[in-house]
1. If helix-only ellipticity at 222 nm (-39500 (n - 2.57) for each DSSP H run of 4 or more, over all residues; to 500) comes out at -22000 when worked out from the coordinates, which of 1, 2 was used?
2. Comparing structures 1, 2 by distance in nm of label points 7 Å out along Cα→Cβ at positions 3 and 115, which one has the largest value?
3. Assign the value 27, 18, 13, calculated as semi-axes √(5λ) of the Cα gyration tensor in Å, to the correct structure from 1, 2.
4. For mean count of other Cβ atoms within 10 Å over residues 43-50, which structure out of 1, 2 has the highest calculated value?
5. Kindly point out which one of 1, 2 the value 1.8 was derived from, the read-out being distance in nm of label points 7 Å out along Cα→Cβ at positions 19 and 59.
6. Work out distance in nm of label points 7 Å out along Cα→Cβ at positions 67 and 99 for each of structures 1, 2, then name the structure with the largest result.
7. Can you rank 1, 2 by distance in nm of label points 7 Å out along Cα→Cβ at positions 51 and 131 and just name the one with the largest value?
Structure 1
Amino acid sequence: MITVARRIDADPEAVWRVLGDLDRWDRMLPTIDAIARVGDGGPVAVGTRFRVRQPGLVPAVYRVTEWRPNAGFTWEARTAGVRTVATHDLRPDGTGTELRLSIAWTGPGARLVRALVTRKARAFLTSEADAFAALATDHRA
């Protein structure tokens, strides 16, 4: 599992406004080329699916498996032999919020995926944490 944590000088609600706005991630994050819902629109909830295209990676469809407004969410993608689980957690720390972004791979092909994309995944998570911190801080007012 890869985890990147970032302390943000904003409350969880401010961070959630950007973190939970999945439909706009391609406009907010340098690590997302395109994101589009698969299926029905409406509010994001457990079961909502998104097709995600990222630089240098094969497009994947992620399904939301946990949705906790102002606290985080988890989604997962499945491809031949690999299950990818990405977790996005918000934890209030009294004067701000700790953002924790994690990704893990399981299944018969997980070892190969880890060998091929660990470095890129860590760089992506770091870039995303930095972007969410900047965006949440800009939107506090």
Structure 2
Amino acid sequence: METLQSMLKHLHWANQRILETLQNGAMENKQANNLFSHILHAEKVWFTRLIGANSSHLPIWAEVSLESCVEMVNQNHQNYADLLSKLSNTDLDRAFSYKNSKGTEFHNTIREILSHVALHGQYHRGQINQLLRTAALEPINVDFITFKR
């Protein structure tokens, strides 16, 4: 539980760092904004699934304004913090059924899903950092170890 809590705190910290970079206007890049929106939408989709609600109506690749991203970053953080506060270690290893956006059913543990949520965003934040580098800007350090320091 402690590791997952730390990973999800890192997720929020890293999202905030990327958001601040996109907000400061150092780089106006539709692709970066789209990737960041995707991270936040995916977090919402997975949370919706984890609470047993239907996520099929939620977008996964829909660009939203940076103002909306601020709200989504904070709401996602609150949602996951609340969820984790209600879970026990035993709950984490419980099998969980959900359907993807195409309606295909899958089974994973809650631990696996939360690990995926934490790791998925890091992949796309790396893509955003590559776009920063391509624009001759300094990438944002969102490494887990930096967060832990």
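Computed from the coordinates by the stated procedures, all read-outs in this text should not be read as laboratory data. Model, not experiment: these values are computed from the prediction. Cβ atoms are built from the backbone, for glycine too; each structure is taken alone.
1. Numbers: 1: -9500; 2: -22000.
Working through the options, I get structure 2.
2. On the way: 1: 2.7; 2: 0.7.
Top value of distance in nm of label points 7 Å out along Cα→Cβ at positions 3 and 115, among 1, 2, belongs to structure 1.
3. Details: 1: 24, 17, 14; 2: 27, 18, 13.
Clearly, the read-out refers to 2.
4. Values: 1: 14.5; 2: 20.0.
Sorting by mean count of other Cβ atoms within 10 Å over residues 43-50 in descending order puts 2 first.
5. On the way: 1: 2.8; 2: 1.8.
So the calculation was done on 2.
6. On the way: 1: 2.1; 2: 3.5.
Top value of distance in nm of label points 7 Å out along Cα→Cβ at positions 67 and 99 goes to structure 2.
7. On the way: 1: 2.0; 2: 2.8.
Max of distance in nm of label points 7 Å out along Cα→Cβ at positions 51 and 131: 2.
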